[in-house]
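K.L.:
The next part holds the structures, each set out as structure tokens.
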Structure P
Amino acid sequence: MSKAEDSIARQVLTDPVHILAFGFGTGLAPVAPGTVGSLLGVALAWLTLELPLMAQVSIAVALSVAGIWICGSSARKLGVHDHGGIVWDEILGYLVTMAAAPAGWHWMLVGFLLFRLFDILKPWPIRWADRRVAVGVGMMLDGLRAGAYAWLCLQGLALLPWFGG
């Protein structure tokens, strides 16, 4: 680990805001931190899977509102607009993807792949929001829009008779 990476890791692991923003350290992964951070979203989605849809939505909304402050505060403290290690938006984006999803591990896997695809490709307006909207809000919109795109695709796949409907 380089001195710069060691300094960031020390800063992240000693500040509660960074700990949350960096997904309890998953955002410090040297390769694909967004993908590694999204795995926390898998755990969170699994924990909320049996809850009624309104409870799932309420949790996602509350954690997203908190995420605006968490991501924005972490970015400002680091002095980086959207540090790649800030993965709170990925965690919540996957949670959105899985709202009202069909049950089964294969749906969680398909949802994960779809979410990562949209989060990496950032089709319009995802990229636009990240660049032009206030730091915390733009960062959260980035992940939430990727989650919404993935949700639409997942729900569409669930309707196909040969895929799951």
Structure Q
Amino acid sequence: MSQYDGLNLPQLMDLMHGLVMPEAVPWLPQTPGWWVVLGWLVAVLILVAWQVVKRRRRNRYRREALAEIKALVSRPGMDASRAAQQIAAVLKRTALVAYPRADVASLYGTEWARFLTESAGNDPEIANMADDLAAAAYRPGADPKVLSRPARRWIRRHRA
């Protein structure tokens, strides 16, 4: 015979003890392997962030040139020929930043158009407009809105 014989349900429930909750699982890793993995992960994240910052600094001249072309095209009251000349000047300055001065500074006309085409990986849109881009600094009446698209494309696509 047991000590619980003859007891009703409420009496048996009074004899039960409360639930024992386990200890909370700590958030910090307990083994050295996890610390190694965490250290490796932090190192990789630092390297990736450093590469992103380095690339962003390297391409700053592109962002500035794109902003300048956008401002030239959207400026109200700007003479179209003057805007086209300034787009050509922005392209030349951008090329001087990206490539050695000795290779770029003396280029004009068809040589400049060939350089624009080749440095953009023979992109068809740039190749079609390269002669117009090269002549924009010297030819009055060039439309800056037409020239701005291939100019912006060259700035984004050229390989330095």
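K.L.:
Comparing P, Q, where is FRET efficiency 1/(1 + (r/R0)^6) of positions 12 and 124 (r between Cβ atoms, R0 = 41 Å, to 0.05) highest?
P.N.:
P
K.L.:
Consider the structures P, Q: one of them gives 2.1 for distance in nm of label points 7 Å out along Cα→Cβ at positions 116 and 140 as calculated from the coordinates. Say which.
P.N.:
Traced to structure Q.
K.L.:
Identify which of structures P, Q gives the largest calculated value of mean projected area of the Cα convex hull in nm², for residues 20-83 alone.
P.N.:
Q
K.L.:
Ok, one more. Here volume of the Cα convex hull per residue in Å³ has been calculated and equals 274, so which of P, Q was it run on?
P.N.:
Structure of origin is Q.
Taken together, the values in this text are just the output of simple stated rules run on the coordinates, not laboratory data. Everything numeric here is computed off the predicted structure, so don't read it as measured data. Cβ atoms are built from the backbone, for glycine too; each structure is taken alone.
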